[in-house]
Structure I
């Protein structure tokens, strides 16, 4: 079974409203953290575009990072993968192995991609995905598109399982705190209303036709910290909302590397930092309204990772650790129709892809290729399966969706949630491409994220449907208490050193 079949099947998961009972190491709250290396080899493909680009050197390691948290008989795992996406078949295979090895059920395992554009070959075209199609389509898919590497996918799956097994093995009575910070100078909405009445993505610095940004950002920096009895930071879960597209020179976890480096440098050099990516489909590090030239990739990675990391450190230093209970989980799978190109558009695309890309125009040829691939994909998979998941850790709920979700969808989810801490997580448990607001696909919409491709093609109502499903799952859960400092003793008398009038002689 290839990737599309796994992505569409949705039948391998046993789904339910709450975390199932498992053997427990004790009745109290426990947590464990671990990480494993998934740095790709030099010469492998770098995902993130519509064509082939190959890695030439290593900047920093790519990792799988895992946190396993439990209370009594309940456990849940949050896993971040330094990858552009995590294909659905990898998620389902890893979950099966995790359940067999650790007893953690599939709907309590959230596997999210950090969306690093400088990571290993996990996408976009999967091995064997277009074997059913014509020779022309197969050539376009396998020779002219970004392709996943079968051996690397296997390595990622193995390391996901290994990280969770180790985090569960070292799980112990850590004390966890939770808090929110704010960072509003590292991320920007990349879509803009233009004077022509529609919306463009990255219209260019100094463009006189820009009217205003077409959407907001989410400046929240959500942090969970886990401390041992000696006050050492064992691990942290950090949530923020920004594309990982700073791309320092070489294979890299992207700006998440500097997020980790900042937290480790300030608090503990061995702390595991699990980064869960927010709904950032239209949010990047690029400030299109700034008159200044963009920094280099290295500078950008340091800037974003350092600023978010510094804010996370402030939150970690300010929180009071305790227990994050209860620990519960739920998930459901939505069936969502895809948008379809017209037959005339497909006919024109077939003519275009037979031309030399330079003759046709590289952009025109690229998206004609995508139209042809989409048409072949629709013949077998006219609908998408999208898993929506909620994992509760006391007063916090992580609500995930498998797309590059527009930030407004995450803000809507937060605004209607019954939890004091709600963390929308994108590109978790699969990938269905960009998921926009309905407005973005309306008369005043437009932009890169709305292009109809083999990657992005869900009907306009997909985003709101996913938000409603996430809220329904979270609504089944009752938020737990926020760990807080003990209250001061009742007032008895002021400090005798200080309760005096001025002494002048």
Structure II
């Protein structure tokens, strides 16, 4: 490097196939773009949709076809998408510049935070740490405390003893017509079902999950988790970056399906979308099921092992069926730190605000739809159609309502399962079978619509058509095995 040129003045350069494509594309571009022609060429090589649309309109289809041919020739030299190749070379050159211009003071020790960060990424120590996070973070805090203690206080105490009787009394005094009363305070009423489920049953579970999620996020744990599971995820056609939508799926699968956009290839986005719809329970569903199975440790273990097995097996099979290879994995590792209280509270508040804005109205809407279904008889017809299915799995007819609710909202179905257990409808074996099947069951309406938006209607319908019989088959086989083995749970 010349002594008169600062490292910061150098232009990033790329391997010959990319540089040749850049020069060829520059020659085909006209003047007048806001960005330089080199920048436009690099964005085209990275398949930037906005730039592609602009260039197609300005240059015309004939010249854009010539540009696409140069992009195809460059891509033929690499297995990874050109965007990842360009990013990798850009990062290496940025690191080289930083080493020349940045000086780090000598450190007398590695520090406890740095040491914790390292052990979180090593399989020998990282896996036990992950199990501890799952046990204390999800099981004890979300499942036992949120889904048990808080739900019991809100549902049976505050709502069951005071609020619901008070509202029911006044609705019946003010509204003389029984069908209209049923809309507000009936078995599936807006208040006695929709509001009660949303606030007394789902809110404490979602709230504790969002709080724990914010703590882990602010500590810098998630990027290390991505590094830890990268090798495993490559077996199912993904890479460590997919941990972000997968972890978000434990909050809301609908939101997580949208976040699959961060994955590099259409193949990865499709695999992640399928696994989210099949084997990742949302926070409310997860919390309710953990609360229900907390008194049956054996059932909880079987439920968890079944989901993990389905996730890995179906992911591996899907990766074998779909052509292509996972993209190269790059992720920035921030320093490990103690979570900052203000950050945690701000993130938790933002997610709770999203819950009340996006999810709470769906509970109200679902109550109205179910009420209309009851009046028209469509709801009873749907339950009648599901009855042979639940009987096939050795379940009582009443569980059909939980599966029907689950199609409106996954957490709605979990809440219905919670009430079946409270009323003593299910024994330990039936509770396990219902929990497994309901977790694997069809995605809720909101998630289906998001799949349609992100992957297209054909893909969304295909995923749903695969999941429904698969979930029933798993539930039936599990019920048969439990009955034949005589296992008591």
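Readers should treat all values here as calculations from the given coordinates under stated rules, not as data from a laboratory. Keep in mind that what you see is a predicted model, and the values were worked out from it rather than measured. Cβ atoms are built from the backbone, for glycine too; each structure is taken alone.
Structures I, II were shown, and Rg and Dmax of the Cα atoms in Å at 26.6, 90 was computed from II. Here helix-only ellipticity at 222 nm (-39500 (n - 2.57) for each DSSP H run of 4 or more, over all residues; to 500) was derived from just one of the structures I, II, and that gives -21000; the source is II.
Among candidates I, II, the computation of semi-axes √(5λ) of the Cα gyration tensor in Å, for residues 300-379 alone that gave 36, 29, 15 used structure II.
Here distance in nm of label points 7 Å out along Cα→Cβ at positions 68 and 476 was calculated and came to 4.5; which of the structures I, II was it taken from? Comparing all candidates, it corresponds to II.
To test your reading of the models, identify which of I, II gives 0.30 for FRET efficiency 1/(1 + (r/R0)^6) of positions 172 and 260 (r between Cβ atoms, R0 = 41 Å, to 0.05) when calculated.
II
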